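Colleague: Right after this note come the structures.
Every number in this text was worked out from the coordinates using simple rules, so none of it is lab data. Computed from a predicted model, the values in this text were never measured in an experiment. Cβ atoms are built from the backbone, for glycine too; each structure is taken alone.
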Structure 1
Amino acid sequence: MDALIHHLEAKQDLSDREVQVAAALLLDPAAPDEKKARLLEALSRKGETPLEIAGFVEAFLEHAVDPHLGLVELDGPTLDVCGTGGDQLNLFNVSTTAMFVAAAAGAVVVKHGNRGITSKSGGADVLEELGIRLDLTTDRFRTCIEKAGVGFLFAPQYHPAFKAVVNVRKTLAEKKIRTIFNLIGPLLNPARPQCQLIGVFSRELCPAFAEILQRLGRESAWVVHGTTGDGRAVDEVSLMGSTRIFKAGLYQDMEDEEILPRDFGLHHADVSELQGGDAKVNAAILTAILSGSEKGPKRDMVLMNSGAALACCGLADNIGHGIEISREMITSGAALDRLHRLQATAK
C-alpha cells in the first residue's frame, strides 16, 4: 500500500492493475485504517480519472451480493434513477417518488440506495416509513420485481465488504475530506441496470460520469446537473432553473444539452416550494403526489424527472413525451398502484 500511496502523492494515475490492488487493500479488514485514509486522501487530492473510478466500481462490484436478476422474466428495460446527494437543498425524495411513475409506465426499476447522509431522509428512510422492508433477501427482491415492477436494493445489505472502510470514511468526513466513496454510490448498483439516470452535484462531473457509465456497460445513461434560480446546484432534473443533461450509451454518441422547465410548459419553482423534511414528512409528500392530491410544484418536479427517466430508457420519444406519459400514470392511479404492490410484497 505504501507504493500506491507514494504513487498517488506524486500525482500519478493508477493503472488498471493498481486500481485492483488498491480496491482489495481498502476492503481488507486487516489493512490499517491509517494507510487506507492516506490512500483515499491522496487519490482525492490527485483527482480521480473516469478510468480509475470505473475500475474501482468494477472491483467493488465483485464483492457485492448479486441479486441474480437474470432469473426473472422482465417485461421492460431495467432502470435506476438516483443522485449522488450533496446539494444541501433538503428537497423531498424526488427520485424515489419518480421510480413508481417510471415503473407504472413499463420500466423495471431496480433502485439502489441508502439512508440519508447529506439529507434528513434518504430513499431507504422514506421507503421504510412507507412500510417497505429494507432487509429483503435476494429471492424477495426478485419477487418484488415480478409483482410490482420495482424493487429497492439497500446498499449496506448488498455491499457487506464496505464494513472494512466505515471507520475510515467517517474519520475523513469529519475532516471534510471528500473521497471516491462520495462519488461512486450511484454507480454501484449490483443489478447492473441497462439504463440509468444519475443526478450529480457538480456540472463538471457530467461528462466523466457519462463516460464511466458507458464503460460499465449501460445501454443508455443520462447524467443530469440542475440549478436553482440563484445558481445553486441540484442533483436532479431541476424545476428551479436550467439542467445540463449529458447522454451516453453503448449504441449512441455522447450528447450534451441544456433544458429549462418552460421548455415543457412548466413553471419555475423556488427551492422552498420543493423542500421536504424527515422520513415521515417525505413519505406523506410522496403519497400525495402519487395519489394525485398534490398538483403543485412538487408533482411537476417528479414529472420532469420521471419524464427524463422514461426518455432515457426508451419508453418515451423525448422528455416532453415522458412528462405526458408520467402525468397519465399519476392521473390513472397506475403509479400509486405500483407503490401499493411494493408495500404488499416487501413487508
Structure 2
Amino acid sequence: MFKARLMIDKCSDYLLHKNKDKNILYKNNKNLWWSPELNRWMCSNPDTIRLILNDANYAVHDYKIDTILQRFNFELQHVSRLVDYFPIAKNGDAHKAIRKRSAVEILKNSDAALETFTTVLDSRMQLLSVHQSADIVKDILRPSLTACLLVLSGINNLAPHISFDSLSQILDETLSLNKRIQINKIIAEILNSFPENMNDDDKYFRISLLALGADSLIGTITESVAYILSKNQDKSCSNIAWDSEIPSTGVPVIERISIRDNTMGGVNVLSGQRVRLYLDSAGYQQSEFPSYAQIYFATGVHTCLGMPIGRKIWDIVKSRFEKLEKKLIINTMEYRTPDNVFNIYESIKVDIYD
C-alpha cells in the first residue's frame, strides 16, 4: 500500500483520475485538500461532492478564453462561440434556457438515435463471432455511438473524414493552442456541412450537442465495457454478470467555483477559488472495483441531460454482450492522449476465444 501511495504522490494532479491506484487516493482523502499544482481544492468524497453540487455557494465557470482570443481571435472564433451553447458553462437564467432547449432536442431525437445505435451495433457485433481478434472501441462501440450521436444532435450528411469526438476537449484549460486551433478548424468543417439555409444559431447549437455527447457517452460506454471485461477475463461474455447500471464514467472530473466565502468539508473555501470534484470516486468507497453511482451523472441543476438515453444505450450494449458466447481477452488498452479531463479509450484490443 505504501508503494502505491508513493506512486500517487508522484503523479501530476492533472492526471489523478487516470492513475491505476486512484482507489487508494479515493479511500484515504475524505474531505477537501489543496493542490499547489492546480491552485484549487480537490475533493474525492461523494457526500461532500453532493453537497457542493447542490450548494448555491458554488457555480460553474464559463470556460472563457478571452486572453487567448486577444491574440488569436480569427483562429479560435468558432471555439469561443461554441462554448456559449454549453449548459455546463452557464449559470442562472442563461443555463435554464440552453438546458431546456437541449432537453427538448434530445427528447425529440432519442427514439431515432436509439434505433440507429441498435442497427449499427448489431451489425458490428457480428465481427466478434467470426474473427479471432478485434478492437472493441474502433470496430464495435465507436462507430455505433458515432452514428447514434449524429442522429441525436440532428446532424445529417456529415463527411466521414470529420472526426468530432475531441470537440469537448476545449473544456480542458491545459489544452495547447495548436490543439485549440485544430478543434476550431473541425468546427468550421462541420459548419460548412450544414444546409446553407440553416441559421448559425441552429448550427452551433447542434454542434454543441454533438460535442458534449461524444466524449461523455463514448468515454462512459467504453470505460464501462473495459471495466467489466478486465475483471472477468476468465469468463465468456455470456457467463459474466453484466452490471444493470452503468458501472464506470468517462467523465471522472468536473469543477465548480466558489462565488462567496464558505466552509465546506471542514475547510474555509474563499470566493473565487476552484474545486475539482472526482465524480468517479463514489464507486471506490466500498470495494476494490468501482460500482455504479448516481453521482456519475452529477446532481442538482446541472445533472447530465444525457443520463436517460445513456442508460438505455447501456441496456442495449449489455443485452448484446450477454448473448455473446465468446471469451474476450484484453490484449492492449490505450487512453486518448493528451487528455486531462476525460477517460476515453482510443483502443481496446481483444483476442477472441470460444
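Colleague: Quick one: mean count of other Cβ atoms within 10 Å over residues 43-50 came out at 20.8 when computed from one of 1, 2, so which one is it?
Modeller: Clearly, the read-out refers to 2.
Colleague: Check the numbers for distance in nm of label points 7 Å out along Cα→Cβ at positions 19 and 331 across 1, 2 and tell me which is largest.
Modeller: Looking at the calculated values, the largest one is 1.
Colleague: Another question, if that's okay. Name the one structure among 1, 2 that distance in nm of label points 7 Å out along Cα→Cβ at positions 107 and 123 of 3.1 was derived from.
Modeller: Considering all the candidates, the number was obtained from 2.
Colleague: Looking at mean count of other Cβ atoms within 10 Å over residues 75-82, point out which structure of 1, 2 has the largest value. Kindly include the intermediate steps, with their values, before the conclusion.
Modeller: Working: 1: 22.9; 2: 19.2.
Evaluating mean count of other Cβ atoms within 10 Å over residues 75-82 on every structure, the highest lands on 1.
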